[in-house]
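Coordinate-derived values only; no laboratory data. Just so you know, these numbers come straight off a predicted model, no measurement behind them. Cβ atoms are built from the backbone, for glycine too; each structure is taken alone.
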Structure 1
Amino acid sequence: MKIALAQLDYHIGNFEANLHKMLLAVEQARALGADLVCFGELAVCGYPPRDFLEFDDFIRRCYASVEALREASTGIGIVVGAPARNPVVEGKDLHNSAYFLYDGAILGVQHKALLPTYDIFDEYRYFEPGREFRTVAFKGKKIALSVCEDIWNVGNNNPLYTICPLDEMLHEHPDFILNLSASPFSYTQAGERIHVVQSNVARYGIPLFYTNHVGAQTDLIFDGGSLVVSPDGLVFDEMPYFEEGLRVYDLEAVQQGGQANEQPKDKIKLIHDALVVGIRDYFRKLGFKHAILGLSGGIDSAVTCVLAVEALGAENVRVLLLPSQFSSDHSVDDARQLAENLGIRYDILPILPMFEAFETALLTQFAGQPFNVTEENIQARIRGTLLMAMSNKFGNILLNTTNKSEMAVGYGTLYGDMCGGISVLGDVYKTDVYALARYLNRDAGVIPENSIEKPPSAELRPNQKDSDSLPDYDILDAVLYQYIECRQGPRELVQMGFDEALVARVLRLVNINEFKREQAAPVLRVSRKSFGMGRRMPIVGKYLS
């Protein structure tokens with residue numbers, strides 16, 4: 001038997017485009033001699049469809065896509081993820097299901113049993129868990145169908161769940177496992193995914209074929225990396241990351257094993273590739289083409305700019321240089337040099353005249369008051385207004401350049417430098433931004449070295465440096481990582497060796513600035529705990545504040 005895995009970039013709610021891609025993949029698999037082709041979880045509608053699932057018409061169109069695939073299944077099995085209506089009155093209206101189609105018939109439907117409701121996932125909001133488990137008989141083989149999370153409770157070792165779906169099929173003696181997934185990217189996910197798949201193979205002693213999505217759905221990015229693991233526990237094949245593709249595997253060869261083909265997993269390269277895909281799909285799927293951002297001469301805007309050019313092309317990226325009276329000549333020169341290196345259009349708009357107009361307008365109200373963060377924020381908001389004006393006038397979508405370290409501690413101005421349609425670096429700590437800059441400079445050195453080497457500064461007051469207001473980033477990021485990603489509280493952080501006063505200060509900054517993050521642009525997710533859907537904190541909570 002020959003089994004094709006198709007990892008595709010679906011578009012939520014774009015039924016025609018999704019179906020067209022799958023039908024092309026069916027024809028490709030058929031031409032390559034495949035007996036069956038397997039698509040991802042909820043492939044007909046894209047993942048995660050969220051509250052679109054509450055529309056009857058949306059579900060009707062999902063069924064229409066399944067019907068079209070059923071009609072295309074002559075001579076080839078098609079396994080595809082789609083919502084299915086729950087005929088039982090009690091419970092949720094839908095199941096998250098895998099359909100097995102062949103020769104114009106539905107050979108089987110397996111409903112997902114383990115519905116993740118944590119971090120970015122909220123599946124129990126929509127779906128009723130499956131409670132019946134049967135293999136599908138196909139060409140003399142018994143196939144155990146499973147949907148994504150259903151393989152993440154190997155032998156009931158996951159305390160979130162009370163059932164192991166594959167264990168329920170063991171008495172039918174399946175020959176291999178098919179898993180339809182939509183597994184969002186984080187820079188650790190690929191390794192964790194392989195471990196889970198190998199654990200299943202070790203328990204059941206049969207091959208496992210795992211297919212994943214690629215592409216981005218707003219903030220969520222999918223990396224592909226579809227897997228085949230043979231009974232000897234080796235990764236028989238791992239498909240490329242961040243690329244659509246289809247590969248055909250001979251079941252007998254996989255059963256024999258002895259072959260290993262795993263993709264390299266360099267953290268910074270993975271983050272780089274994910275961000276490029278995230279920018280590209282955000283623009284493509286919304287029908288946008290042109291981007292704009294403020295280029296300051298600093299490292300964050302420089303990295304964002306290079307990523308945007310890689311994703312959209314130099315002809316589609318425009319930048320504004322917005323120097324204030326506090327901007328150094330080096331910063332302006334560095335920004336100009338980067339724009340010229342990239343071959344993108346740039347304009348220089350000094351903000352001093354507008355800042356002085358604000359000072360004049362507020363002269364009476366601010367009389368006797370010292371220059372402080374108020375005047376700093378006015379400058380940031382002038383820049384934000386100018387960038388949004390260009391966005392409105394010319395249709396260039398503004399990219400936000402704030403990094404995760406700054407977003408975490410509120411080192412950004414609402415309606416100023418926090419403006420934007422999508423946050424490119426909002427899940428990348430400052431220390432990793434430096435690593436990204438080095439990666440981007442690995443060949444041609446496109447980012448001026450001074451942007452990387454100089455002390456970071458918002459340049460909103462004389463001789464300002466980030467270190468005036470924040471701990472050094474290597475220390476700050478270490479605390480933030482433990483608190484945000486690892487959920488370590490103040491006591492645990494102090495026990496790790498972090499200074500108690502530093503811990504109290506940093507955690508207070510994180511918690512009192514939750515209101516800013518609630519109003520921020522969607523953040524491209526590259527870690528296991530990003531700001532946004534994956535981290536839901538109360539704004540007025542007292543804990544650690």
Structure 2
Amino acid sequence: MPNGAQALLKTLADAGVEVCFSNPGTSEMHFVAALDDEPRMRAVLALFEGVATGAADGYARMADKPAATLLHLGCGLGNGLANLHNARKGKVPVLNIVGDHATYHVPLDAQLQSDIETVARNVSPGFVRTAKSTSELCRDAVDALVAARGLPGQVATLILPADVSWGEGGVACAMPPAAPATAADDATITTIAAALRSGGKSALLLGATALREPALLAAARIAAHSGVKLLAETFPTRLERGAGLPAIERIAYLAELAGVQLADVQHLILVDAKPPVSFFAYPGRKSDLVPAGCTVHTLAAPAQDAVASLQALAGALGATQAQPALQAPLRPGRPCGRLTAEKVCKAVGHLLPERAILIDEAITSGLLLGAMTAGCSRHDLLTLTGGAIGQGLPNAVGAAVACPNRPVLALIGDGSAMYTIQSLWTLAREQLDVTVVIFNNASYSVLNVELERVGAQRIGAKARSQLDLRGPALDFARMAQGLGVHGVRADTAEDFCVALEYALAQPGPHLIEAVVPEALAGAKRRILPWLLRSLPSLPQPLARALKRKIAP
């Protein structure tokens with residue numbers, strides 16, 4: 001008769017879970033041993049728990065189903081929390097399997113004993129359970145998977161005591177059929193259709209599942225028919241974009257710029273999205289970005305079918321045959337001269353291959369990435385959904401495992417890269433087709449911007465030193481080589497283009513260290529807070545023009 005771990009792995013594989021991103025310890029050894037008994041489960045080792053959790057996030061975004069993570073006790077789970085936070089904010093399905101001490105060992109309060117359930121609830125508010133017996137373990141796992149896979153997707157955490165894992169008498173369980181998601185009801189459709197016919201300026205704010213092609217096309221038909229503005233949440237979980245798809249404007253990160261985008265909207269319709277709020281609080285400024293007098297409507301909540309809801313609204317408006325505005329093919333020219341962040345983005349737009357998966361954790365260096373890639377061949381964009389940096393490299397691991405026949409290009413800031421640099425080792429070990437671009441501007445540049453914006457007083461050398469990465473200098477090309485990844489440095493646009501062409505043409509992982517100055521520095525950084533403060537008092541056409549200049 002199988003032990004608990006063997007039965008658990010069979011249950012997961014039967015349910016379609018094909019990958020486990022692991023960083024195991026002693027309490028998980030029976031699960032590790034049972035991997036050899038389940039050929040349908042791929043095991044991918046990470047050298048840090050944040051890589052495992054971020055990889056599971058990236059995998060699920062592209063596979064549309066959860067992977068498992070295998071983590072060691074509360075400390076291991078704690079090390080992976082930042083990227084589980086990002087997954088939670090992105091409504092991404094992830095199944096955590098966290099090993100625990102044997103049930104009879106827990107009262108002894110050994111060195112690694114901790115309250116795992118309390119740690120887990122930070123990122124798994126909807127499902128945390130400690131398995132109590134081998135015979136019920138697989139039923140617990142099925143319940144966890146049902147929770148993770150439902151709408152909205154979520155992080156589910158199953159805690160696996162060692163004796164439940166090694167105990168005999170495990171019984172595999174089958175998944176129940178998935179419950180169909182419901183669309184918006186007739187009353188909601190009628191109310192929103194009336195609002196759109198009222199003549200006031202309206203906008204659809206799309207998030208999560210509403211940013212895939214079927215939903216985008218339905219929304220674009222509504223926009224073409226009724227003059228509705230299309231907006232996307234600031235940090236999309238997965239946005240399908242490029243030539244032939246509807247173009248959509250993302251809400252700006254800077255609250256002042258978002259205010260310009262929303263200033264005259266009278267009806268804001270949410271589709272699997274929440275009302276926009278400022279990323280942080282700032283002295284003397286409001287955090288709620290919905291303009292005064294604007295009515296907020298919810299067409300589809302996160303637990304509802306966004307596509308069906310948009311199609312029903314299009315039908316109610318008579319917009320089903322409207323011709324949606326689609327992005328025309330357009331690529332920037334090949335850059336030349338001294339390398340800058342803008343030129344890196346331009347080179348990416350010039351060379352981005354078809355069906356690429358583009359991962360953006362470039363922070364300030366990626367300000368022009370969206371504009372430079374809008375007209376490229378169709379591609380998927382994954383972004384920093386929860387704001388906890390260190391997501392991009394692990395997401396690249398997971399996306400490449402989920403889509404082995406698609407090129408993955410990850411654009412990462414230098415500070416962000418150092419949070420999960422161990423990802424490079426997993427890229428090399430698994431020989432994943434990922435090209436990593438690290439923007440090395442030797443600074444936490446976005447924090448320098450924020451330091452100016454928050455109104456901090458008496459900014460001196462000690463304060464500035466906390467945001468400076470120049471001493472000692474980081475050499476990402478050498479780090480990559482030490483972790484088994486082909487790495488090169490580029491400080492001219494010509495060298496960068498050659499390096500990117502080579503990386504995209506050759507299989508396996510590659511890293512290009514782009515040595516660039518800060519995109520927002522010197523006079524630009526000093527004038528930015530003043531410019532942002534002035535936006536509400538400017539005529540709307542001028543404010544919009546400045547917004548496009550700062551963050552197109």
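Work out which structure the value 0.10 belongs to, where FRET efficiency 1/(1 + (r/R0)^6) of positions 363 and 491 (r between Cβ atoms, R0 = 35 Å, to 0.05) was derived from one of 1, 2. Please report the intermediate quantities before stating the final value.
Numbers: 1: 0.10; 2: 0.95.
The value was obtained from structure 1.
Comparison across structures 1, 2 (criterion: distance in nm of label points 7 Å out along Cα→Cβ at positions 267 and 435) gives the highest value for 2.
Using distance in nm of label points 7 Å out along Cα→Cβ at positions 323 and 347 for the comparison, can you identify which of 1, 2 gives the largest number?
Between 1, 2, the highest calculated value is found for 2.
The value 1.5 for distance in nm of label points 7 Å out along Cα→Cβ at positions 211 and 379 was derived from one model only; which of 1, 2 is it? Derived from the structure labelled 2.
A value of 38, 31, 23 was derived for semi-axes √(5λ) of the Cα gyration tensor in Å; which structure in 1, 2 was it taken from? Don't skip to the answer; put the middle values down first.
Values: 1: 47, 25, 22; 2: 38, 31, 23.
Derived from the structure labelled 2.
Of the structures labelled 1, 2, one was used to calculate distance in nm of label points 7 Å out along Cα→Cβ at positions 3 and 259, giving 1.4. Name it. Show your work: numbers first, answer last.
Details: 1: 1.4; 2: 6.1.
Traced to structure 1.
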